[in-house]
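These are the structures, in structure tokens.
Please treat every number below as a calculation from the coordinates, not as lab data. Owing to the predicted nature of the structure, the values given are computational and were not obtained by experimental measurement. Cβ atoms are built from the backbone, for glycine too; each structure is taken alone.
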Structure I
Amino acid sequence: METPEIKEVPNLPKALSLEEKKYLLAVERGDMANVRRILERAQNFNIPNINCVDSLGRNALTLAIDGENLEMVELLVVMGVETKDALLHSINVEFVEAVELLLDHEELIHKDGEPYSWQRVNLSTASFTPDITPLILAAHRNNYEILKLLLDRGATLPMPHDIK
């Protein structure tokens, strides 16, 4: 009888500390003052982890986008929360104002020759497949406003690979 192969377990999110739970709850509830205070403390003491994720894999930016809280999204981005695939998530939920804000942020931080923020996501925890670009996702969602916004900013489709 053969022994079954042990497959590698993906990196699961760590259990949240009490401070991280309070932080994510404050973001979800739209408590700007409390979130600002927590983020300022995190800049000085690195506690809590401002990029933490809950048991469903949602980070603070995802929660703010789901709540369509543009002020919270702006605060989180300005205070240095990693954007990762937040642009794709905001396109997926059709939150146009967040798409604009995240595109502006991407223009500021992106360096030529480096991958974009949504391309730097760990594949084991990513919400979208690696072949999804903002333009493709907006087309899938059939959202003309976001498509126009992306095209006006120079978004293009990747070249397809050659058929072998």
Structure II
Amino acid sequence: MFRRHPYSVELEWTGNRGDGTRHYTAYERDFVARVSGKPSLEGSADPAFRGDAGRWNPEDMLVASVSACHKLWYLHLCAEAGIRVMSYHDHAEGTMQEGAPATDDKTQAESQGEAGRFTSIVLRPEITLAAGDDIALAHELHHRAHALCFIANSLNFPVSCEAVITHQ
């Protein structure tokens, strides 16, 4: 039997400078995302798309979601296998490609109305295991974690993992 897990997010645009979207440069891209019972998340567009570099953007959140989902499955599988992960630090990186040539005042995707898309995400976790734990098995568990990751399974581009695993 399949189980469904609903997720509900409220997103409010907070970038109206007073004239709304009168023209392309008249408004901020800022927003606040809210989930009941959790801290709010302040976001914006990527700075390449006139966003605020000090806020999370959707592209950051996608890469973070993939990294977090993989890590959660990996820790679960390691615990089941008796592998003691003592630290886990990922340096995840996503690559997005825009769809059309740029003009003087707009980026590629903005100028032609053509969508860009992510082409890859690479996870680069640095993992420290307890002394004596099986590094080969710890590497194998990354493949299993990837196969189980809900987020990675929902994407239409490759996600790879280049883990570095050491002992304490």
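For volume of the Cα convex hull per residue in Å³, for residues 99-138 alone, the calculated result is 87, so let me know which of I, II that is.
Attributed to the structure labelled I.
Here distance in nm of label points 7 Å out along Cα→Cβ at positions 35 and 67 was calculated and came to 1.7; which of the structures I, II was it taken from?
It must be structure II, since only it matches.
Match the computed value 17.8, 62 of Rg and Dmax of the Cα atoms in Å to one of the structures I, II, and report its label.
On the way: I: 17.8, 62; II: 19.7, 63.
Source structure: I.
If helix-only ellipticity at 222 nm (-39500 (n - 2.57) for each DSSP H run of 4 or more, over all residues; to 500) comes out at -8500 when worked out from the coordinates, which of I, II was used?
Comparing all candidates, it corresponds to II.
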